[in-house]
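Each value in this text was obtained by applying a stated rule to the coordinates, not by laboratory testing. Everything numeric in this text was worked out from a predicted model, so none of it was measured. Cβ atoms are built from the backbone, for glycine too; each structure is taken alone.
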Structure 1
């Protein structure tokens, strides 16, 4: 599939993802934002605002992806570039479409776009075991915590990294 820091294991994890209904992965656009906000509000206790999405979409170096099924948005991903590091900022799938491999498909496309030298980081709630397991299958590794990162309940964030071997 691609080289990134997971080598063959990452490709195998992508290949072994749950069989999803065929979804199309495309660039996320401003016209998608009403559907994005609807998913965001159902997916997170502290959802992003419209302004936050507009800001990310306006960054020319970012990766903003949409997963759609039969023309209906079912998931999205926002990844920003900072110098030589990519930061996965937001990924969500409509609650009724979770566990179908849609998030893994979005991440696979992001990994293709970040290129062979991409270093990627993210924060995830330690209580979000399914997300952590998915990231670990793709080769991300825990690298620390951000204390009281989540404002809704003061939960720490687990910092995870995916880097080229030796990086």
Structure 2
């Protein structure tokens, strides 16, 4: 009996999460470009890029930046939450670009959805481990994953706009910096 109640509860939570995700995505798909741009929260681009580059391009001394410095650079827990919220908007901006360049827009948007999924997983792990005070040794790895995913998303989006709609590119680049 307890197992059935627990299973029902888990199913209800998952269904609620899917409904929420669908509602948010549907709302973003109806927004105009300037509205999407205004929804982007401030994320420190240079520190996130530095953390991502360190992770993506290993050097002989792979210890690199200390975890506390990474935490400060990405803005701590609030910074990871901003990256997570921005991920939805970045994907919506990529989907918006499909209007001008359908073939490349679809491919870039799908790659960005994959990056967003990795970002959501990493930020979930950071949030849970921070809240529960468990597994703190793994948090730096999730911080790297979050920074890399966000960095890749912004770089993919900027490249897409640079080739698909150069007129909107400067405003997008300014909003992301």
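Worth a mention:
- Identity of the structure behind 4, 18, 28, 27, 15, 6, 1 (criterion: P(r) over Cα pairs in 5 Å bins from 0, in percent, for residues 93-140 alone, calculated), options 1, 2: 1
- Structures 1, 2 were shown, and helix-only ellipticity at 222 nm (-39500 (n - 2.57) for each DSSP H run of 4 or more, over all residues; to 500) at -9000 was computed from 1.
- Label whose coordinates, when relative contact order in percent (Cα under 8 Å, 6 or more apart) is calculated, return 28 (choices 1, 2): 2
- Given 28, 25, 13 for semi-axes √(5λ) of the Cα gyration tensor in Å, calculated: source structure among 1, 2: 2
- Label whose coordinates, when distance in nm of label points 7 Å out along Cα→Cβ at positions 37 and 61 is calculated, return 2.9 (choices 1, 2): 1
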